1. If distance in nm of label points 7 Å out along Cα→Cβ at positions 23 and 151 is computed to be 4.0, which of 1, 2 is the source?
2. When distance in nm of label points 7 Å out along Cα→Cβ at positions 15 and 63 is compared over structures 1, 2, which one is greatest?
3. Tell me which structure, out of 1, 2, gives -9500 once helix-only ellipticity at 222 nm (-39500 (n - 2.57) for each DSSP H run of 4 or more, over all residues; to 500) is calculated.
4. Looking at structures 1, 2, which one was Cα extents along the principal axes in Å calculated from, given that it came out as 49, 42, 29?
5. Thinking of 1, 2, which structure, once FRET efficiency 1/(1 + (r/R0)^6) of positions 7 and 159 (r between Cβ atoms, R0 = 25 Å, to 0.05) is computed, gives back 0.20?
Structure 1
Amino acid sequence: MKALDNVNFSLRRGEIMALLGENGAGKSTLIKALTGVYHADRGAIWLEGREIAPKNTAHAQQLGIGTVYQEVNLLPNMSVADNLFIGREPRRFGLLRRKEMEKRATALMASYGFSLDVREPLNRFSVAMQQIVAICRAIDLSAKVLILDEPTASLDTQEVGNALYPDAPAAR
């Protein structure tokens with residue numbers, strides 16, 4: 001049985017593409033192949049003129065592919081700031097610069113219209129806010145390709161506007 005066969009598409013910098021299809025059509029399978037969760041039997045993934053083969057999601061992220069899934073994929077017992085910067089925390093001489101990280105986290109969330117105590121554990125916030133944190137994290141990674149797998153399914157209209165269109169007057 002073939003999950004995906006002869007899938008081809010191209011994106012240009014700044015372009016937005018929607019992948020539509022019924023349940024079971026292979027959308028999530030394609031995303032998992034692009035992000036190293038699944039490995040193709042044949043074919044190739046090209047990014048910026050070179051072939052890449054993500055080994056896992058962390059490797060895909062290093063290659064420039066950021067992903068936000070429908071299910072919150074963060075660490076619920078850690079703070080919002082920890083979740084925003086995990087793996088890229090500001091350090092000096094090997095020591096975590098927590099105040100700097102919290103200041104940057106507060107500024108990042110504020111830039112998308114959200115005011116919250118970034119020192120609080122993520123699980124103290126609604127699922128919608130947790131997903132917004134995941135989206136803000138992915139955007140802040142400056143990925144070359146940002147894949148959003150129905151990340152706003154649990155958000156209301158205002159939250160979607162704030163998360164995806166922070167500069168729009170109605171989003172503030």
Structure 2
Amino acid sequence: MARGCLCCLKYTMFLFNLIFWLCGCGLLGVGIWLSVSQGNFATFSPSFPSLSAANLVIAIGTIVMVTGFLGCLGAIKENKCLLLSFFIVLLIILLAELILIILFFVYMDKVNENAKQDLKEGLLLYNTENNVGLKNAWNIIQAEMRCCGVTDYTDWYPVLGENTVPD
């Protein structure tokens with residue numbers, strides 16, 4: 001009975017980690033596609049140009065793939081070293097998430113202030129060349145959220161001229 005239960009647990013862990021690994025492959029593929037086809041469309045912050053949606057999805061996809069691979073191979077081979085590595089990676093991810101949550105709540109005001117400042121800097125790039133993606137992103141955000149500017153419509157004045165807002 002115990003042997004059958006352990007065998008079932010082994011293959012269940014293998015299956016879940018295989019799905020996890022495949023999801024990581026998918027994320028990595030989407031990230032690469034975004035990077036190649038969309039360029040800098042979804043750059044989150046002008047002060048950190050490498051922090052884009054594509055790079056974030058590539059990094060997350062890689063981490064998910066490595067974690068899924070360690071769990072998958074460790075489960076099927078019943079290798080203690082691989083299973084320990086899998087556990088350590090999961091523990092590091094959990095600790096990183098907890099630290100990020102704590103830092104987010106401690107520095108929430110600073111994060112909001114920096115986000116507004118970065119959005120306003122991005123707004124200044126609205127009509128510049130090679131920023132068609134940024135312009136499209138601002139147009140979509142404003143159409144979907146029915147808002148204008150970062151804090152209000154006056155954020156557009158330095159961009160488009162006095163008393164002018166985009167259509």
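We did not get these values from a lab; they are worked out from the coordinates using the rules stated. Note that the structure is a prediction, hence the values are computed from the model and not measured. Cβ atoms are built from the backbone, for glycine too; each structure is taken alone.
1. Source structure for this number: 2.
2. Of structures 1, 2, the maximum of distance in nm of label points 7 Å out along Cα→Cβ at positions 15 and 63 occurs in 2.
3. Only structure 1 yields this read-out.
4. This figure was derived from 1.
5. On the way: 1: 0.20; 2: 0.00.
Going through each structure in turn, the value belongs to 1.
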